[in-house]
Structure 1
Amino acid sequence: MNHPNAKRKPAVILLVEDDPGDQELTRRALKHESFNVDLRIAGDGEQAMDYLRREGAFADPESSPTPDLILLDLNMPKRNGREVLGDLQADETLSRIPVVVLTTSEQEADILRSYDLGCNSYIQKPVDIDQFTESVRRLGSYWFGVVTLPTPNVAV
């Protein structure tokens with residue numbers, strides 16, 4: 001039986017992460033899975049919001065497609081992940097995009113605040129490279145193999 005998301009290939013993921021090493025690890029982990037992913041990367045929260053609002057360098061919808069999923073680090077320069085979550089929640093056109101916080105923070109306050117601001121999942125980044133890779137692979141399998149995602153920009 002085909003999964004409802006099987007027809008939506010490739011799945012667009014916006015990774016909002018300032019660490020180049022974590023960007024590359026995430027890219028590699030997603031590349032080795034059976035689903036087809038179009039990974040887009042924003043190096044900080046400000047760039048992420050420009051991408052999502054199609055502003056500046058991201059004005060062309062062809063080169064900045066609406067993501068099916070956002071992977072969001074909390075601790076970044078310029079605009080942190082908490083601010084991005086608040087921006088997403090306040091914007092009717094962006095609030096339905098699922099957001100997975102992927103961060104090193106184990107602080108209960110960060111976990112509670114992230115869920116209060118509308119994140120769909122909170123994952124603590126494992127320090128071990130193999131465990132990190134496995135976490136990203138499981139995350140991809142869940143979001144693109146199990147979950148039915150909304151079609152971007154569809155009005156109800």
Structure 2
Amino acid sequence: MHNLEHLFVEQLQDIYDAETQLLEALPKMAEAAKSQKLKTLFQDHIKKTEKQKQRLEAVFKELDEKPKAKTCQAMKGLIKEAEEILKQKDDAEDSVLDAALIGAAQKTEHYEIATYGTLRTWAQQLGYTNAAIKLEDNLNEEYEADKGLTLVAERVINPRAADE
């Protein structure tokens with residue numbers, strides 16, 4: 001970490017990998033979800049994640065950097081936890097499985113929220129106004145995804161899971 005710009009690029013590579021990992025995991029989570037509302041949330045987030053990766057690629061271009069992934073160990077661990085849930089899907093009650101999937105998904109959203117918030121702030125500090133806007137867009141979409149998961153959990157899934 002030579003300077004803030006170097007750190008910024010390194011962390012862009014990290015979140016780029018995190019989004020790539022999520023694009024592999026989200027379809028599995030959508031397929032496993034029992035609630036149609038949850039399936040739809042996951043499917044919608046796949047589309048948004050693809051757009052977020054495109055925005056990251058635009059940020060790399062603005063910095064005259066090639067889009068490059070640096071293994072995101074945090075996302076790797078969070079996805080491993082989600083895979084543990086998926087291994088138990090045949091033994092779980094439907095709503096309990098969905099509650100567990102929401103919990104796993106929200107962990108990834110919170111990681112992304114923290115990362116995008118930091119990257120946006122660094123972009124602003126470094127004078128990368130357009131990059132900051134793109135990162136803010138990604139951040140806002142992560143907040144939306146988290147809010148959607150919370151609403152489905154509170155209004156539909158958790159009450160059902162409590163009754164099972």
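FYI, it's all coordinate maths here, none of it is from the lab. Treat the numbers as computed from the prediction; the structure is a model and nothing was measured. Cβ atoms are built from the backbone, for glycine too; each structure is taken alone.
Observations
- Highest-scoring label, criterion being relative contact order in percent (Cα under 8 Å, 6 or more apart), among 1, 2: 2
- For the set 1, 2, ranking by distance in nm of label points 7 Å out along Cα→Cβ at positions 66 and 90 places 2 highest.
- Structure (1, 2) behind the derived value -11000 of helix-only ellipticity at 222 nm (-39500 (n - 2.57) for each DSSP H run of 4 or more, over all residues; to 500): 1
- A value of 37 for percent of Cα pairs over 22 Å apart, calculated from one of 1, 2, originates in structure 1.
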